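In what follows, structures are represented as structure tokens.
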Structure 1
């Protein structure tokens, strides 16, 4: 048995078990999990809120630059995961590959033509959680827990295989852990001068960027699609 066969067996065992035993049997459960999956409040918004909490909690220049650079790297990891989805062999979503029961309230059709591997949601959420963990371990552990709960809803709904989520999570953690070790040139600290000298414009721009990251650039992607 090849490694690919082992992964497929691992994925199908978990997905089919969940689908046959739970999915479609409890309307409130299906609708609640779908709401959590679609709502950015419990994922991106929460993670960005915690990162901004750390920003104001520790006002040292080095700490703030590490946060800013970490967030930039987390977005870079998300872009990398999206690129991999386009260049790696196509992997049909579980809902359309394993002929599963659709969760109550979930409309057929979405994402049926998108490669499922790796999960870009898992990549960026775990990347952001890693940034927080490197700044504050206690809140970082909580962020990892939130990211895991959010991403597991996509497994329950048949949007991703467990291996998609694991691969995305590992990619996000590795990219942030490795790239944030790069020493930052002193010139990049000038961005903190902007925050100090012109806080209205700095925080206005920071709000827009934070909103886009928290919502996984949904508006920008919709504009790009048009």
Structure 2
């Protein structure tokens, strides 16, 4: 797997007006990889001019302009579709929240056989906040029943207080409701460019959650059966 550090350098070189070929040669990286990394970078007129001056042929000039137009259209399409998606979602009703939370718990929550613990683990802050809202508003769980725990690579040991503060502030759950953070022992040699903004994963556990776990199982089963029966009737 290519290192993130190399990707960051490739992007900076592209922003400076270097061609994909130049970047590939400087980083000793396949041209196809560099092209993928830099596909969403729009070049300004000065950068385009620099590339054209290196290749005087008219065909190269036309190709550069074509690629920039294509890239610009792709970025505009991404923005347009995102805007349409936001509009289509509209206002979230309580029923929407209920169903979405069941599906999310089914995917990421604790559903292993033989267990009665209610828990949810993820690294995405938005997903964590969504599930906390679901537990509070749909499952009627008071804040004092939440127990949180962080899991993060041991290379972040010196940042652990900062990481704990980040999750506590985000979730509005006091530090005294956090279990001791788990430092993962890993010998991975991958270099991360976002090491100072990485906060690991957060596990949400609910005390005395046996009854809730059984009810969630019922919700999931109901969701499955309704989907199957309604899907059959449509077919």
One of 1, 2 was used to calculate distance in nm of label points 7 Å out along Cα→Cβ at positions 73 and 169, yielding 2.0; that structure is 1
Highest-scoring structure on relative contact order in percent (Cα under 8 Å, 6 or more apart) (candidates 1, 2) is 1
Taking Rg/Rh (Cα atoms, Kirkwood Rh) for each of 1, 2, the highest value is that of structure 2
Calculated from one of 1, 2, distance in nm of label points 7 Å out along Cα→Cβ at positions 65 and 161 reads 5.9, and the structure in question is 2
Note: helix-only ellipticity at 222 nm (-39500 (n - 2.57) for each DSSP H run of 4 or more, over all residues; to 500) at -18500, derived from one of structures 1, 2, originates from structure 2
Value 3.0 of distance in nm of label points 7 Å out along Cα→Cβ at positions 137 and 153 was derived from the coordinates of, among 1, 2, structure 1
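Laboratory data are not the source of any read-out in this text; all were calculated from the coordinates shown. None of the values given here were measured: they were computed from a predicted structure. Cβ atoms are built from the backbone, for glycine too; each structure is taken alone.
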